[in-house]
Structure P
Amino acid sequence: MAKSDVSSWESVTSYVSSYPDQDRSDGVSACDVEVMVGEDDDHDWYIRTQDDAGGSDDAGEDTYPDRDEAVEAAEALAVSETDADEDEDAAAYLRRRTEEACGETDAAGEWCVYWSSACAEDEGPRSRYATREQAEAAADLHSADLHDAQPGQLLCGYEVRQLVQGEWVALDGE
């Protein structure tokens, strides 16, 4: 028999896997990878991985004589493969990375997270940063929080702007 002959899989642990993503300011996204154990008709145990991002099975074809050894191997795989800190899922991992990329605000910074609104009543800079990368990371965090609180199409949002000759200027292409 083979791993492909296992008909029932049980999730026993998970880990976070990161991958390139050009749509994020830091170029990295992540997903939670489920690690499962399963038994074939010959009573051999296997492990496999599955995720929602379309990744392939990261577990090998090794067999284990019993469930306990398969679970131990699954847990070891999760520890060795994770990109996150202990007890972080993909969302927490990505948020931490983005928060770290923001760094400290800079009251004299030439880059800002700018609140843009269709009504234009409360538009303006919200926080300033020394670098564009920091401002982009901060804008990502603000935008994520806004969309969590207000799902759907919005007429307002956060963007990155640069201070040019005393005026906050939108970046090219925005």
Structure Q
Amino acid sequence: MSTSNARRIEKTSRFAVMARRPGGVSRDQALARAEATIDKQKDNYSEWVARDLSTLESHVNAIHQNEGARDEDMEAAYSKTAQIRDLGATFGFPLTTEVADSLCELLHRMRHAQMYGRGALQTHLEALKLVCTDAFKGKQPNDEKPLLDGLGHVLAKYPPVTGDGD
């Protein structure tokens, strides 16, 4: 039985106060505008992701060059991969999100276990570059289950981060 003295304090954020002021647009209107903006930007996604992949490849090359010894290389690669992951499904590439998520997890595990694996890292990078192509637009994770299963087997060679590993 817990004897915590924690209390819940209700505090309305500044954003919540501003969002409830009269005037402005409704939630539905704001969502519709956001979706329209995303639709307008979809044509640019291939160009953006190509630039992001080039940057990611540079980060991965730095990891290879230092055999995973520098945390800053791992963090830079993780951050760029997370950006690619976070936009994939938004722009019609849900498989990109899945593969990038697996690469994020691999980088996280490698960093915290201090285990470098050139092949594992390169395999994930090449898979990510593949699924970012137009041929994979709209492909769902179940459409490419063998690919994801293979990446999962590679990932399983590195211990998961538990507890306060962040």
Matching 1.31 (Cα Rg over 2.2 N^0.38 Å, computed) against labels P, Q points to structure Q
Looking at structures P, Q, which one was distance in nm of label points 7 Å out along Cα→Cβ at positions 42 and 66 calculated from, given that it came out as 4.0? Q
Origin of the derived value 1.22 (Rg/Rh (Cα atoms, Kirkwood Rh), for residues 74-137 alone; candidates P, Q): P
FRET efficiency 1/(1 + (r/R0)^6) of positions 10 and 146 (r between Cβ atoms, R0 = 41 Å, to 0.05) - highest-scoring structure of P, Q: P
Matching task: 0.80 is the computed value of FRET efficiency 1/(1 + (r/R0)^6) of positions 34 and 106 (r between Cβ atoms, R0 = 41 Å, to 0.05). Pick the structure from P, Q. Q
So if we calculate FRET efficiency 1/(1 + (r/R0)^6) of positions 58 and 154 (r between Cβ atoms, R0 = 35 Å, to 0.05) for every structure here (P, Q), which label has the highest result? Q
Entry that produces -8500 once helix-only ellipticity at 222 nm (-39500 (n - 2.57) for each DSSP H run of 4 or more, over all residues; to 500) is calculated, selected from P, Q: P
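Read the figures in this text as sums done on the coordinates, not as results from a lab. Because the structure is predicted, anything quoted here is derived from the model rather than measured. Cβ atoms are built from the backbone, for glycine too; each structure is taken alone.
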